[in-house]
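Next up, some structures in structure tokens.
Rule-based calculations on the coordinates, nothing more; no lab input. Owing to the predicted nature of the structure, the values given are computational and were not obtained by experimental measurement. Cβ atoms are built from the backbone, for glycine too; each structure is taken alone.
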Structure P
Amino acid sequence: MTASERANTLVFEDVAFAYAPGATPAVDGVSLAVAPGELVGVIGPNGSGKSTLARLAAGLVHPGRGVVRVVGQDTRTVPRGALARSLALVPQRDEAAFAFSAWEVVLMGRAPHLGFFGLERPEDRQIAEDALRACEAWSLRARQFASLSGGEQKRVAIARALAQQTPVLVLDEPTAFLDIHHQVALLDLVAARVRETQMAALLVVHDLNLAAQYCDRLLLLRSGVPVALGGIAEVMTYRRIRETFGVDVYVGVNELTRARYFVPMRGCAAPLATGTDSDSEASASTAPSVS
């Protein structure tokens, strides 16, 4: 990988995509560059285009306008094998893995790196074992993927992505179904790997508190359109959260970590706003919050 390619390892250039001709775009006008060593979160209401953005990054669908580049390669033209060596995806659900054991699923992460005959080497098996252990899933290795709980399947899927050892990692709701221990443990692991290996990571996440704690920057989407892109304090304001999600939130600051946290207010759901957000500079200090 050249220095210029690593400068922005995952790039969206004015990307728009619709699932059918003439349909309302699921994503419209997204421009974003994720650099090595950076964890960028994507937040927004249901149906705002977050998972579509993950699918575009992985080359599962292609933009109708604009371009998506992974390590300098256009996802529309790069061969699938080359893309699999550059980007690992943790999808929301992994139906294709159901017929395999957890061990076999994680070994699939090594497939893009295998030779002509596709035989795993001792180092491939060691990488798979290390990934399972890191995700606290080594004890699950002999079980059928389909028999695992939703949270266990997530841990195995993340282990497979880590075993793939790519410069780009895309995670679509990786904490879904996980208990609080595994949410924190796995995001700690992902954040550490991003820093240590200089991966560029895109994290689709619903939990605003996790987004505020782990992400370097955030992209806020509404109806497929970018509302804001920037740091936590810039994007996660009281006004933006209320207008985008249609609910009043208590915005506080953790005295130990200085991370923002959000508590929805009971009985304070507001009508969802429409259109794009031109500018909302309200900060936690202008909202009901802890100073």
Structure Q
Amino acid sequence: MNALQRSAIIVGYELRRAIAKKWVLALIILALAIQILPFVVLSRLAELDIINETMWVFGVLSGQSLFVHLIAILVAGGSMSEEYEHGTADILLSKPITRVEYMTGKFFGGFLLVSFVEVITTVMGVILAFAFFGPQRDLHFVPLMFVAIVYSTLLFFSITFMFSEVLRRSTLAILMGFGIFIVSSIVGGVLSSLYSFTEEQVYMDVNKLLPTWSATTLPSSLAANLKIMPLLGNGMIELPSGDVHLATIIVAIYAVIFVLLAYFRLVRSDVTKRAA
């Protein structure tokens, strides 16, 4: 059995472990509920003159700025730490598997679960658009939008995954990941307001370095660049926008840094012990 096969076994184990939790089903149900509500409201407001043919974009992006990142944080927060809390890390690493293979399997197993949830919400977004607003166009962009959304979740998934390994306590890891998301969102809002008032580019430059900027603007910016944003009255539905290429690079930089931190913590520490 080679390294790839051993990592794949851990991927399967991580998927089964995460899916067995009741909150995964609860998150999927909540995701669908969040998507349905805006469509119900918009479909009742016929006087707004909604251009219907690209409402699938709105459905796919619904909740993206918060909900998909919350799912990523919750999944990643328990990925490594729960093995220490339950004492199963010792058992797993006593098998013929290296720590790198173990961490690779845990990371991709959790990330595949997040991707699976996003598959469900993406498909549901398209279905709801058809149901409430009729035939849709530009559907060949759906896979690209899906990839952009999943890729954007990599940032906070990696951050929380690192905390899960470093802190070795799932609750603390989740709180740290969500705390960074909230603080970054608040600081980003303040910087955006300062830029609007002063027009000093430094505020916008600093804002772009915050994790929430790239994680939340990448999918909507891609939709804007593809010119598939739905119209409401005389203007497009307003969603965060920015430089797609810059956001893509920033997500990759954050992901690489925090995955490396998790790796060094794992290979240089006593696996049998939780953080003090």
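For mean count of other Cβ atoms within 10 Å over residues 35-42, which of the structures P, Q scores highest? Let's see the in-between values first.
Working: P: 21.0; Q: 15.8.
Largest one: structure P.
Which one of P, Q has relative contact order in percent (Cα under 8 Å, 6 or more apart), as calculated from the coordinates, equal to 28?
On the way: P: 21; Q: 28.
This figure was derived from Q.
Thinking of P, Q, which structure, once distance in nm of label points 7 Å out along Cα→Cβ at positions 115 and 139 is computed, gives back 3.8?
For distance in nm of label points 7 Å out along Cα→Cβ at positions 115 and 139, the value 3.8 is produced by structure P.
Quick check on the output: -25500 is helix-only ellipticity at 222 nm (-39500 (n - 2.57) for each DSSP H run of 4 or more, over all residues; to 500), derived from one of P, Q. Which one produced it? Show your work: numbers first, answer last.
Numbers: P: -9000; Q: -25500.
Label of the originating structure: Q.
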